[in-house]
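Participant: Have a look at these structures, which come just after this line.
Bear in mind that the values in this text are calculations on the coordinates, not laboratory data. It should be emphasised that the depicted structure is a prediction, and the values quoted were computed from it without experimental measurement. Cβ atoms are built from the backbone, for glycine too; each structure is taken alone.
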Structure 1
Amino acid sequence: MTDTEVSILIVDDDEVDTRAVERALRQQRVANPVYTAADGCEGLAMLRGEGGRTKVPRPYLILLDLNMPRMNGLQFLRELRGDSNLTDSIVFVLTTSRADEDKAAAYRQHIAGYLEKPDTGNGFLRAIQMLERYVLSVQFPPGHGESEIYGQRP
């Protein structure tokens with residue numbers, strides 16, 4: 001997709017939807033590494049490399065469901081934005097929620113976009129095509145170590 005390989009983290013408790021996204025990525029011949037987490041707690045652990053989990057390499061794009069157990073998507077976003085090492089993460093919400101209050105709450109957490117989950121596989125394919133164009137068109141935040149953000153060192 002780009003010269004710098006962008007990792008994709010899918011944070012969603014619905015295994016059927018996760019597989020549909022992965023299938024759409026394959027159909028588009030997107031070969032980027034894909035990581036999956038079943039809820040916000042697991043997603044944060046993967047981004048931080050905690051609990052024996054493989055740390056998702058930068059740059060990355062997060063596809064986030066809102067309706068999940070343990071830690072839902074809005075709780076995940078608040079935690080993500082409050083973490084100085086993760087606050088610059090690019091997040092697209094991909095959810096069944098059509099509630100205006102969910103959309104407003106997600107955008108207050110500086111998401112890149114809010115996508116409603118489609119009813120069909122072709123809908124997932126269109127969403128992946130849009131995300132692929134996004135990845136090809138924008139500059140991602142630079143990778144950084146735990147104590148380095150945007151090239152600034154303590």
Structure 2
Amino acid sequence: MQKRTQEKVVAKSNKETEAFASLVAGRVRAEKRPHAAVVALVGNLGTGKTAFAKAFLRELGVKGRVTSPTFVVIRRFPLPARTGFTNAYHMDAYRVSEDDAVSLELPAVLKDPANVLVIEWADRIRPIVPADAIWVECSYGERENERVFAIDR
């Protein structure tokens with residue numbers, strides 16, 4: 001059994017959140033999977049999940065405005081060929097059950113290795129998130145604008 005370690009990053013600004021998102025995007029591009037690449041974000045309101053997701057999607061090449069899919073639940077963005085992916089999906093699972101995720105055809109999105117998916121509130125649909133997803137726990141830092149990102153490796 002492989003020992004898991006946890007890496008923690010304290011981001012004191014949006015620039016540092018963007019740098020961390022860039023690091024995670026690089027890992028996602030480097031790892032080949034038989035299904036979609038998934039970054040699963042968990043944490044309380046205001047802990048940086050959306051800021052991370054926006055920076056992550058931009059790093060992958062998403063153009064235009066990226067907003068949280070709170071009420072539409074999931075958004076698809078086409079990606080440039082250089083990324084190694086065809087589509088990026090941004091999902092907000094706060095109001096979603098596992099059954100809802102199935103109705104939204106999430107299993108089909110997850111099956112396709114040409115897709116990358118970042119899920120906010122991923123713990124709400126944990127049973128259908130692939131076992132090899134990159135889980136990022138987002139929390140408040142010691143200072144007002146600090147956010148702590150803990151990633152399992």
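Participant: Computing distance in nm of label points 7 Å out along Cα→Cβ at positions 23 and 39 for each of 1, 2, which one ends up highest?
Facilitator: 1
Participant: Continuing with the same structure: From which structure (1, 2) was helix-only ellipticity at 222 nm (-39500 (n - 2.57) for each DSSP H run of 4 or more, over all residues; to 500) calculated, if the value obtained is -11500?
Facilitator: That value comes from structure 1.
Participant: Comparing structures 1, 2 by mean count of other Cβ atoms within 10 Å over residues 71-78, which one has the largest value?
Facilitator: 1
Participant: One of 1, 2 was used to compute relative contact order in percent (Cα under 8 Å, 6 or more apart), and the result was 37. Which label is that?
Facilitator: The read-out was computed on structure 2.
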